[in-house]
Each structure stands twice: as C-alpha cells, then as structure tokens.
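What follows draws every value from the coordinates through simple rules; no lab data is involved. Bear in mind the structure is a predicted one, so any value in this text is a computation, not a measurement. Cβ atoms are built from the backbone, for glycine too; each structure is taken alone.
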Structure 1
Amino acid sequence: MFDEQKPLDSQKLLEEVLAEEPGFFLPDNFVEVVAHKMGRRFAWNQYIREFLIYLAAIVGIAAVSAGIVLIWFDADWQKWWNFLLANLTWVAGINLLAVFILFADRVLLRYFTYKVSQH
C-alpha cells in the first residue's frame with residue numbers, strides 16, 4: 001500500500017532544510033527563558049482556575065442557602081427581591097469587594113510570591 005521507494009514531499013523538504021545551517025542562532029539561556037515563561041504561565045493558569053472553582057463553590061452555596069430559606073421557611077421572595085433592588089448599590093458593592101478579596105488572596109498574592117521566589 002505504501003511505497004517505500006518513492007520519497008514523500010515532506011521528506012525532501014526535511015532533507016533540504018537539514019542540509020544547510022539555519023540563518024539564526026538561539027541565545028545560550030534559551031532553555032532557561034522558555035522554562036521560566038512556561039512555569040509562570042502554568043502558575044497563572046492554575047491560580048485563575050482555582051479562583052474560579054472557589055467562586056463557583058461560593059455562588060453554589062449561596063444559591064442552595066437561598067433556596068432552602070425560600071422553600072423551608074416559607075420566605076416571601078417578593079420581599080427579598082424588593083430588599084435587594086432597594087439596596088442594589090450596597091449589595092453589589094459588598095459582592096464586588098468579596099470577589100476582589102478572593103481574587104487577591106487566591107491569585108494575585110500567590111502569583112506575586114511565586115514571581116518573587118523565581119528571582
């Protein structure tokens with residue numbers, strides 16, 4: 001099925017490229033620079049992913065708690081909704097502050113301590 005005698009175009013191209021010297025040279029510390037960048041990128045992605053997991057867990061717990069209060073204790077959701085709308089700036093401000101504190105603790109603080117430890 002595959003004819004070994006007939007060279008492929010990619011094989012010809014590879015032989016031509018490898019036959020001559022490249023027109024550029026990599027610096028001596030190329031491996032260290034790439035490893036440092038990949039470590040930093042991996043750490044950043046890991047911290048963001050962990051933050052999103054914590055945020056999803058907190059939102060889920062808050063939703064379940066609200067559902068329990070509304071169902072088991074026969075709370076009037078209309079009163080809760082009116083309270084939230086009347087105090088929208090306070091509720092939004094407290095939530096944004098909580099999310100920022102979580103982000104700073106789970107992502108920024110850990111990222112900067114990782115960055116300092118690498119130098």
Structure 2
Amino acid sequence: MKEEKVVRVFPLTETLNNTLINAINQMPQPYGGVTMNPTDGIIVHIRYAEPVTLKNNIYPQPITDLYLFLEPNAEPRVLLFFSHGHRPRVYSLQADSKRLIQAVQSEGEQYDR
C-alpha cells in the first residue's frame with residue numbers, strides 16, 4: 001500500500017462519521033512508530049467542510065482532515081490535520097480495527113446499491 005490508489009469514493013454518512021469520531025475520541029495515544037505504510041487493510045480519508053472539534057483533550061484544535069489507517073491485526077492509527085497552525089499528528093487508537101473496517105465497508109456497500 002505504498003502507492004496511493006483510490007478504490008471507492010462515497011458520501012460520509014452521519015452514522016459512519018459518528019462511529020469514526022467515537023473511535024478517535026477513545027483513549028488515543030501519540031503514535032510511537034516509525035512508519036505509516038500499512039501492509040494490508042484500508043485507509044479512510046475524510047476532509048471536513050467545517051472544522052470538527054473532538055472531545056478528547058489530547059487534540060489541540062478542531063480537525064479539518066483525517067486519514068484513518070485500518071489494518072485487520074493492528075491497532076488503528078489516525079493522522080489528523082488541525083484547523084490552525086498545528087502540524088499534523090499521528091495517534092494510535094484503542095478501537096477494534098476489524099469493527100471499523102466492517103463499518104466502512106458496510107457504508108460503501110450501501111452506497112453502491
């Protein structure tokens with residue numbers, strides 16, 4: 001997954017957005033890894049029209065973009081872009097990657113129908 005390849009684009013539903021935001025707010029930790037190149041799974045990119053404020057105090061500002069890295073046998077990671085002046089940051093999340101992958105795939109399949 002070193003090469004960017006868009007395989008599906010669909011609208012962000014309120015249900016999927018809430019699922020992802022809840023996962024991002026649950027016990028995040030600064031990512032201590034060296035690389036962000038997943039070997040399997042999916043990457044979700046969301047660009048918000050208006051900055052979104054996250055409820056966890058670890059996040060310094062509202063976000064404008066996020067990249068969620070979901071691999072089946074690894075904890076999820078999120079790359080966040082903030083609304084004013086802060087450099088992008090990467091966090092590890094305490095969420096279930098398989099459940100998040102299923103949520104994303106389910107929303108995509110509903111859009112394809």
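Once mean count of other Cβ atoms within 10 Å over residues 12-19 is evaluated on every structure in 1, 2, the highest one turns out to be 2.
Structures 1, 2 were shown, and FRET efficiency 1/(1 + (r/R0)^6) of positions 20 and 52 (r between Cβ atoms, R0 = 41 Å, to 0.05) at 1.00 was computed from 2.
One of 1, 2 was used to compute helix-only ellipticity at 222 nm (-39500 (n - 2.57) for each DSSP H run of 4 or more, over all residues; to 500), and the answer was -8000. Which one was it? Among 1, 2, the structure yielding -8000 for helix-only ellipticity at 222 nm (-39500 (n - 2.57) for each DSSP H run of 4 or more, over all residues; to 500) is 2. To which of 1, 2 does the computed value 0.6 (distance in nm of label points 7 Å out along Cα→Cβ at positions 68 and 100) belong? Of the options listed, only 2 reproduces it. Ranked by Rg/Rh (Cα atoms, Kirkwood Rh), structures 1, 2 are topped by 1, which has the highest value. Structures 1, 2 were shown, and relative contact order in percent (Cα under 8 Å, 6 or more apart) at 41 was computed from 1. With FRET efficiency 1/(1 + (r/R0)^6) of positions 36 and 92 (r between Cβ atoms, R0 = 41 Å, to 0.05) coming out at 1.00, pick the structure among 1, 2 it was computed from. Of the options listed, only 2 reproduces it. State the single structure among 1, 2 that was used to calculate mean count of other Cβ atoms within 10 Å over residues 60-67, giving 17.1. That value comes from structure 2.
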